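The data blocks that follow each hold one structure.
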Structure I
Amino acid sequence: MKPQRKVAEFLAEHEMDADPAYRILDLASEVGELAKDANESTDYGASPEQVDVNADELGDALFSLLAVAESLDADAEAALDEALAKYEQRIEATGDPGSGE
């Protein structure tokens with residue numbers, strides 16, 4: 001089963017419907033938890049080689065991102081494919097995946 005479908009079924013089973021705006025706020029919070037783990041494990045950047053994030057926090061962020069996609073009726077896998085194609089085009093054109101903005 002695809003991850004987005006698993007999240008959608010979980011949300012439906014537990015009656016966890018929410019507007020996209022709330023889903024996006026939850027995603028920002030979960031990504032913040034990842035940043036907190038990274039900050040603390042690296043002594044706020046003093047030891048970047050020591051970065052360590054809890055796998056459950058990574059899972060929470062992924063769950064939240066897929067819940068955002070579901071609430072927007074967007075196909076997360078198609079969005080990822082589109083992003084990868086965009087990065088490939090940038091690399092071919094400029095040698096760099098960054099947008100240059």
Structure II
Amino acid sequence: MKAYWIAHVDVTDPEQYQQYTQRAPAAFAAFGGRFLARGGRSEAMEGRSTPQRTVVIEFQTYEQALACYRSELYQQACSHRHGVAKAEVIIVEGVEP
């Protein structure tokens with residue numbers, strides 16, 4: 001069953017955040033991740049205010065999504081995000097087709 005990585009991100013230092021956005025896609029690709037949404041227009045209809053960026057990445061399995069997040073490759077990319085962005089990352093299992 002597919003899984004989805006959903007991230008809401010508010011960036012405080014766009015220049016430094018680029019270090020993260022240049023490195024993280026390699027980790028997603030290594031675990032079969034595919035971007036479905038990556039920071040395009042969005043509007044919060046309920047709940048918290050609209051984050052600056054919303055990202056949705058599809059993985060073939062829940063286990064692949066978790067492994068990607070926990071991987072050294074992704075955690076190295078993440079080190080460039082810490083302190084320059086506030087992120088909420090949720091991994092959710094999809095429903096059967």
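Have a look at I, II and say which one yields -0.37 for log10 I(q)/I(0) by the Debye sum over Cα atoms at q = 0.12 Å⁻¹, as calculated. Derived from II, not from the others. Here the criterion is distance in nm of label points 7 Å out along Cα→Cβ at positions 30 and 46, and among I, II the highest value is seen for II. When mean count of other Cβ atoms within 10 Å over residues 14-21 is worked out for each of I, II, structure II gives the greatest result. Which structure, out of I, II, was relative contact order in percent (Cα under 8 Å, 6 or more apart) derived from, given a value of 53? Attributed to the structure labelled II.
Out of I, II, which one gives 18.4 for mean count of other Cβ atoms within 10 Å over residues 54-61 as computed from the coordinates? Intermediate results must be reported in sequence, preceding the final value.
Details: I: 13.9; II: 18.4.
That value comes from structure II.
In this comparison of I, II, the computed figure -23000 for helix-only ellipticity at 222 nm (-39500 (n - 2.57) for each DSSP H run of 4 or more, over all residues; to 500) is attributed to I.
Bear in mind that the values in this text are calculations on the coordinates, not laboratory data. As the structure is a prediction and not an experimental result, all values here were calculated from the model. Cβ atoms are built from the backbone, for glycine too; each structure is taken alone.
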